[in-house]
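FYI, it's all coordinate maths here, none of it is from the lab. Treat the numbers as computed from the prediction; the structure is a model and nothing was measured. Cβ atoms are built from the backbone, for glycine too; each structure is taken alone.
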Structure 1
């Protein structure tokens, strides 16, 4: 079976939980992580030992260039979740 590449959109609490899952399972690999905050991306890169080439701050760029087979969206805009 082909390894599935996952793009995670959102670097907050749930994004980090998805990263833990992706990096600990066979059969899946990280295609990239997207967050609008460069600070959040640096923190994630350091915490999970992720190369900068897998960190994106633009969703369209990540979709165009990550080679993802699967995309998971794990962020919310302020005021949309209660």
Structure 2
């Protein structure tokens, strides 16, 4: 999310919350809409892990770790493609 925010900031775009990062990257054509829609929930998960870790749903966290870690690689690829 920080990398996406830096890309947006370079374009003079600010966001009010972490979830907006993915929507604005989509609107600028940096990441596809379907990918943005699928990954924007990570912002909420990040906030729970950082600020309210007592509410972590262990089953959901396990599902994400087991099935969605590739989203980070895909996100990095989109950003690298844009930067290059």
Among 1, 2, considering only relative contact order in percent (Cα under 8 Å, 6 or more apart), which has the greatest calculated value? 1
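Given that helix-only ellipticity at 222 nm (-39500 (n - 2.57) for each DSSP H run of 4 or more, over all residues; to 500), derived from a single structure, equals -21500, which label among 1, 2 identifies that structure?
Structure of origin is 2.
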For semi-axes √(5λ) of the Cα gyration tensor in Å computed as 24, 15, 10, the structure of 1, 2 it came from: 2
Across 1, 2, distance in nm of label points 7 Å out along Cα→Cβ at positions 32 and 64 reaches its greatest value in structure 2
